[in-house]
Structure formats: C-alpha cells, structure tokens
1. Quick check: -17500 is what I get for helix-only ellipticity at 222 nm (-39500 (n - 2.57) for each DSSP H run of 4 or more, over all residues; to 500), calculated from one of I, II. Which structure matches?
2. Ranked on relative contact order in percent (Cα under 8 Å, 6 or more apart), which label among I, II comes first with the largest value?
3. Check the numbers for distance in nm of label points 7 Å out along Cα→Cβ at positions 32 and 88 across I, II and tell me which is largest.
4. Quick check: 2.6 is what I get for distance in nm of label points 7 Å out along Cα→Cβ at positions 24 and 104, calculated from one of I, II. Which structure matches?
Structure I
Amino acid sequence: MTYSAAAVANVFLQLARDEDKKLTNMKVQKLVYFAHGVHLAGFDAPLVHEHPRAWTFGPVIPSLYEELRKYGSDTVTDDLSALDKVDSPSALRAIEATWKAYKDYTAAQLSRISHIKGGPWDLVWNDRDGNRRFEVIPDPLIKDYYLSRVDKKQAAIAK
C-alpha cells in the first residue's frame, strides 16, 4: 500500500512533537524522501504514491511542497491535510527507522546528504544532457541506491 506524502509527513510531525523537536518544510521533505527510499529497499514497494522530483535543494514531492511552503523556513506547526493515514507495519517501520537515523540532523545537513555524488538526485540533476532538472527521480534509481547503502552497512556490521 502506498500513501500520500502528507500522510507520511504527518507521522514525522507526530514523532517530532513526541520528542519536542521542530521540523521545517525542507526537513519534512527530506525525511519523507528518505523513508520512501528505505521502504523501497526494505520492502520492495514504494511508500508514497507521488514521485519525488530533482529540485535545487534536493528531492521534493511537489504536492507536499505546496502544502508546506506557507511555513517558509519556519517550523511546521500543524498536521497536513491528508485523506489517508499510514497504518501498515512496513510503512511505520520505514518511517521510524528514518526518524531514528536522521531526527538530529538539520534540514541543511539532510539536503547535503540528498545531494551525495552518485545518488538518485545527483544522477537526475546532473545527467549528461543537463535537461532532467526538476524531473521525476525514478523509484528504481532510488531503490538501487538505498539497496547499495544497506548492503554497505550490513557488510560493515559483519566485519
């Protein structure tokens, strides 16, 4: 099952409230994108049904941006309007794992992480023809990247 980006964002917003942390538009965007990648790699299925796009500051889900842009760089204070609610165990596991890994990073740090050379955003934004900026970042590209990251972490743990 896939969810709206707003429904996934609402889970992150609740996790942040539970820990008295603040989230901005950019940080919410990156957390939703990272959780999408984790879910693709871990469960072989997308988390959100909307496709992230390669924008200047990293991956962005346009519908999520539209709802969050009123906050600018300030803290997001309210839940987003979502017609659905995240309720599958795999989705919640991916979101919670992403939260645990990235909750203490700033939005700027998450943006830099999303720009890593050879990562999905980089491959779309900096393609050889230079005409894919602002285009969809394909799920297979995201999945392959996150699978490679998981494999490296598992290898490091095994040593």
Structure II
Amino acid sequence: MSPTLSSSAQQVQNKLAELGYANQVIEMPDSTRSAAEAALAVGCGVEQIAKSILFKAGRSGKAVLVVTSGVNRVDEKKVRGLIGEPVKKADADFVREQTGFAIGGVPPLGHARTVLILVDEDLLKYAEIWAAAGTPFAVFKLTPSQLVQMTSAQVADVRAVPAA
C-alpha cells in the first residue's frame, strides 16, 4: 500500500472512516479495472470481486448501481422488476456525473449524488469480497454484510442466467 492515496482513492478511504469502518483502501501497481484484473491483483477468485455497474432508469432518469459478483452478468429485466421501471447501462458521462468516479473505479459508496443500490445475493456466499475504491488501481476488502450495511442496499437476485 502506498503511503499516500490518490485523491479519488482517498475520498473512498475518508467515506469509510466517516461511516465508522476500518477497511483500508489499497492502490495496486497493476490495473484492477476489470473483475479479472482485480482478482489477479488481490489474489482472490473473480467471484469475490464486487463489480459495480451503473444503470440509468428509463422514465425517472435516476441512477441505479448494481454491485454484483465479478463472474455474473446483470439481468436488466430483474432490475426493472425490482425498481419498477426499465433500465439501461449508463454511459461514461452519466457514471461520472452521478458517482463522481470513472468507470473501472466506481466504489459502492461515497457517490456524488444519491444512487439507488442493489447488491447481488450471490456475493453473500463469500467470507470476504473486494470492491473498487475510486480508481482503476484501488480496491478495498470487506465482508458482504459490511457492503450491505455501508450502502443501505437491497439484496436481490440480479444475476442473468447464462444461455444454455
């Protein structure tokens, strides 16, 4: 861990501390932008990466962050059923505007605006998981219960079933 975090990673560290969590943000020498890269960097399975995907609700325009297991794809129809309106994957500008972070480093907390958060129930299977921490090189370790508590998220089945 570098002694000084980048400003975006420090924002996440500050938010964790503000919420009373001792989790430590770590900046890696190699990219953690994708779930596979993050898993390789921290030495865990891809399924233990809490991947953040932002969607834009079709009617209201609100931001919906789905935090899913790194091996899963999100079923937009399931998300629509949970929030009551269709969603589409957000573009980079919307992601930055709503969260304050760039794609590849969006953490599950500390966003610029209020974001509705859904957590993939599959993440609850693991003793520890890793989430992005503000940059494509920063992550932090946490438990699934911490993720749910710190985000006030709804836990749900959001996983797309692979085609047979």
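Just so you know, all these numbers are worked out from the coordinates, no wet-lab data involved. The shown structure was predicted, so the numbers you read here are calculated from the model rather than taken from an experiment. Cβ atoms are built from the backbone, for glycine too; each structure is taken alone.
1. Clearly, the read-out refers to I.
2. With respect to relative contact order in percent (Cα under 8 Å, 6 or more apart), the highest-scoring structure among I, II is I.
3. On the way: I: 1.8; II: 3.2.
Biggest value here belongs to II.
4. This value belongs to structure II.
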